[in-house]
Structure 1
Amino acid sequence: MNVHHLELFYYVARHGGISRAVRHMPYGIQQPAISTQIRLLERDLGTELFSRSPFRLTKAGEELFAFVRPFFSNLEVVAARLGRPAAPSLRLGAAELMLRDCLPPIVQRLKAQHPDLQLSLRSGFTAQLEELLRAREIDLAIVPRDGRPPAGLRCVNLLSLPLVLLVPAAAKLRAAAELWAADRIETPLISLPETEIISRIFRRGLKRLWVDWPCTIEASSFDLISQYVANGYGYGVSVDLGGLVRRPKIRAVPLEGFAPLEIAMLWQGRETPLIQAVLAETQRYVARQWPKFEPAGGVTAGRR
């Protein structure tokens, strides 16, 4: 077996396909080149290693991956032991709003403890960030959650945020109950995609009230929702967190009886000293900034 072919197979198996492997290779290589060399490896072995679409390792592929993974996954660790100690690094994923408004003071305090900390930030929706965690492309994620923690991930709740309806400052609406009492809600609804947890919680609340209010404008962030409401395009679903509703042209109307949105920190595997430090600083920041929103409970783990 060609060792380079084994390396390419390791990245394909680890990231779940050839196109994904291309994006994560530590050096530049094109997809056709990987495909060709994987076929050569399969020819040398006399067996197929994975199904292409959808991607799934065959029994032989699983056995080969189990054989090569310890070597290729530990190359950086061995290099660090042989050379100078590597600088601590943290790959963190969260919603863009969290990365922009909440993380900077936490990172500043972490930098005071670890001056050489190397930080990588990724934004995305909850499902995307959970996938990045499972692929070990990020170390931590701060995301909304609903119910049990995702399978195989550990979880600590950080915030429990009440849902609100953002309305233009000049709107006559004073309580959400005024909307529910109407035969038909004419005002357009602005919300995150229906797959996002806050949208699912909002939908469950509407269902309990027997209210039909379809989404008219699907926005990709809380920032966009606030901006569209300020521009008079409709009412927006958001959460009661100071920085989200400080625009002068909007105000927040409480959504009484709707379940809150839980914000949690997720990670995979053991709780390293750096993860412990990030968690401690984040919890201290939450306690200072939003003491009334602190949740109860410790670390929980999703079923495998």
Structure 2
Amino acid sequence: MNTRIPSHIVLVDDGSFVAPRLAAYLANRYEKIFVLTLAAERWHGPGEVIPWDGRTLSGQWINPLEGAAALVNLVGGELPLRKNRRDLESLASHHRTIIDTLGRGLLRVYRVPKAWVQASSLSIYGETGDRICDESGWVPGGGISEISLAAEEALGHAIRPEMRWVILRTGLILSKDGGVLPLLQRRMRSLGERPEAKDEGSARWISWIHVEDLLHLWSESIRNKRLSGIFHATGLQPVTTAEFAAALRGTIGLPVGSDHGVFDDLTLPGGRCLPRHFHRRGLHFRHHDLDETLVELMAAARPLRVARPPALVTDLTV
């Protein structure tokens, strides 16, 4: 018996590691998924793939918008792992361009999607120190905040007034085979058993979420007509970088040692943020405890592949 919703979703992606997982999650619930992507050659999820440059208007991608259950735009949610302030302006411009083009496409649609669900990041709050942030938190201008701010402001100009809208400001996404966790594992192992040293970043906070909980929040934001506005897509237990490093060390099985430098050059979304709007609406999270989450993810992670011996080089032409 087919219990899928008789409607379709338009998913916009530019190479996010979450996008194929979300497409698979939604494919079990909706009759069809159209994937409008700037990275078609790297797509490895379900759905009908529509290559796109993010600028060009064409019926190939505009027609699927007609009557869709939702337009789901993941462009704007994942920031580069490593800080590079020279790229902030270009990335903000990229997000604005994508959303502006989607808005121009919607002007050619008679039955617009019922909802626009837009990815953003908790990095919009900048450096918050120990301050607890909910969805009413103050958003500064400049710096890393500009990337997410550009996406959210562009949405306000692009969306049609008859559409419901949801913005998901996402925390650090923990997954067994994508995102920041594999990088942190490699860094932690490279530190090995160095003598313990003060971690200058230990006062920084990390708002994290298990990818399974994130997919559930995305699905609810699409389905639930009562959800509208800005929501924190993050878990209930933010931790400091020192606490995160200690939990990761224990999971990997490394002794206490120096964690100095593990997080120094990384973009950590959002500080000490809580999902109050989701929580007040009765949406529950499965993953609360960081130690238990890391143990589960490590156990489920793909085993390392044994490298094959290199093939003999018989042709040296380039």
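Suppose P(r) over Cα pairs in 20 Å bins from 0, in percent works out to 28, 47, 23, 2; of 1, 2, which structure was it derived from? Source structure for this number: 1. Identify the structure, out of 1, 2, from whose coordinates Cα Rg over 2.2 N^0.38 Å, for residues 71-182 alone was calculated to give 1.13. The value was obtained from structure 2. When relative contact order in percent (Cα under 8 Å, 6 or more apart) is computed for each of 1, 2, the one that comes out at 18 is 2.
Largest in distance in nm of label points 7 Å out along Cα→Cβ at positions 151 and 231 among the labelled structures 1, 2 is structure 1.
For the read-out mean count of other Cβ atoms within 10 Å over residues 119-126, a value of 24.5 was computed from one structure; give its label from 1, 2. The structure behind it is 2.
Structures 1, 2 were shown, and helix-only ellipticity at 222 nm (-39500 (n - 2.57) for each DSSP H run of 4 or more, over all residues; to 500) at -12000 was computed from 1. When FRET efficiency 1/(1 + (r/R0)^6) of positions 39 and 287 (r between Cβ atoms, R0 = 35 Å, to 0.05) is calculated for each of 1, 2, the greatest value falls to 2.
Just so you know, all these numbers are worked out from the coordinates, no wet-lab data involved. Worth saying up front: this structure is predicted, and the values here are computed from it rather than measured. Cβ atoms are built from the backbone, for glycine too; each structure is taken alone.
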